[in-house]
1. -1000 is what came out when helix-only ellipticity at 222 nm (-39500 (n - 2.57) for each DSSP H run of 4 or more, over all residues; to 500) was calculated for one structure; which of I, II, III is it?
2. Figure out for me which of the structures I, II, III the number 0.95 belongs to, where FRET efficiency 1/(1 + (r/R0)^6) of positions 87 and 103 (r between Cβ atoms, R0 = 30 Å, to 0.05) was derived from the coordinates.
Structure I
Amino acid sequence: MSQSTAELQVIRVVGAAIRNAQGEYLVAQRGEHMSTPGKWEFPGGKLERNESPEEALAREIKEELNLTIQVNRWIGVGMAKVSPRKQVRLDVYEATILSGELKLHEHQQVKWLEPSAFQALDWAQADLPIVERMMQTK
């Protein structure tokens, strides 16, 4: 293993592609106090110690959007280098809302969009591979 590989820290995060009955997905614009403010993403966050991706995603969506979700199938993974020694690994899962009233705690705004409309947004780097995959499969 090279020295640079040994020093690279991978931060595991999860995102929810929350789908409604019309086939649209909830996308969120990062707030001014978040890293990369203004970028669009599938909402979610970091995994905590001893937490599965599905548990982390359900917790993060409850904290950030006040929604209880059902985590469904895994869609894909995206990677983004956030510093010379840190990289984010984003696993995105399709999800559906079970209950709750949408309230923004960290994001500037949210939109419901069909994948064909994703290209109009300025996405966070780690979300781009997922966005491209979803646009191709719909």
Structure II
Amino acid sequence: MKGLSTTISRNLIPSSVLTCADNSGARTLMIINRLGKGGNAKGRYSASGIGDIVICSVKSGNPQYIKKKVRVVIIRQKSPMRRANGMRIVFEDNAGILVTDTNLAVGTEVKGAMAREIVERYVKLAGIASRVI
């Protein structure tokens, strides 16, 4: 996995609610855990941010997804993140898109903007992005 040039503030912890930004059928997601979370201090939540893959539970949407565990890539977060050129980026919601085990998107189109850091790390997801910021 490619490293990012951006300093990402990781503030999405387990039980945080995400909006599903693709057309896969899920609508609301709740974070259960983060993949590759090692190195946390004892008793500390495994926080995640843009570009991280998390395991989520689908809370609302298509009946085939409800109460199922899915893999999600976080594409937007409310907390500001700082890019290498000094600019700070803030989105209006926390959102993610469903991916398979090989990090390919389940849906065919993304609603709303996607952070440029996602396109750097997961090149295949750039094809379904409507806007990259």
Structure III
Amino acid sequence: MAEIKATEPKAPEYLGTGRRKTAIARVRLATGTGKITVNGRAFETYFPVDTLRGTATQPLTVTGTEGKLDVRVNVTGGGPNGQAGAVRHGIARALLRFDANLRPALKAEGLLTRDPRMRERKKYGQPGARKRFQYSKR
């Protein structure tokens, strides 16, 4: 006969989706010790540059929730800057689900607004998005 193991109830998780350029971050917040993992790796190894780490953790710093919440992130697409921006947006949105009273602080810093800037597409008959072939009068 199989034994039934009693599992302790899991802390509720708060989800948030962040986007920036072509990067998409799915963020899960749970009460904890402030551990951050990105794609199963330690935060410091995934974002080795200080500026990217600062960008990604800005919502936690602004709201004073650093060290109080565990953050798990799955991020795909884009490059390091886009991914850091997507993580920042996702954390901000997840914090709103965690505590709606944080909205004024996050909104004042502009963390809830998705950055709409995207790469412009290349146009047909031209070498790039804006670049044109050299004009020849004769």
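Rule-based calculations on the coordinates, nothing more; no lab input. Since the structure is predicted, the reported quantities are computational estimates derived from the model, not experimental observations. Cβ atoms are built from the backbone, for glycine too; each structure is taken alone.
1. Computing helix-only ellipticity at 222 nm (-39500 (n - 2.57) for each DSSP H run of 4 or more, over all residues; to 500) on every structure in I, II, III gives -1000 only for II.
2. It was calculated from structure III.
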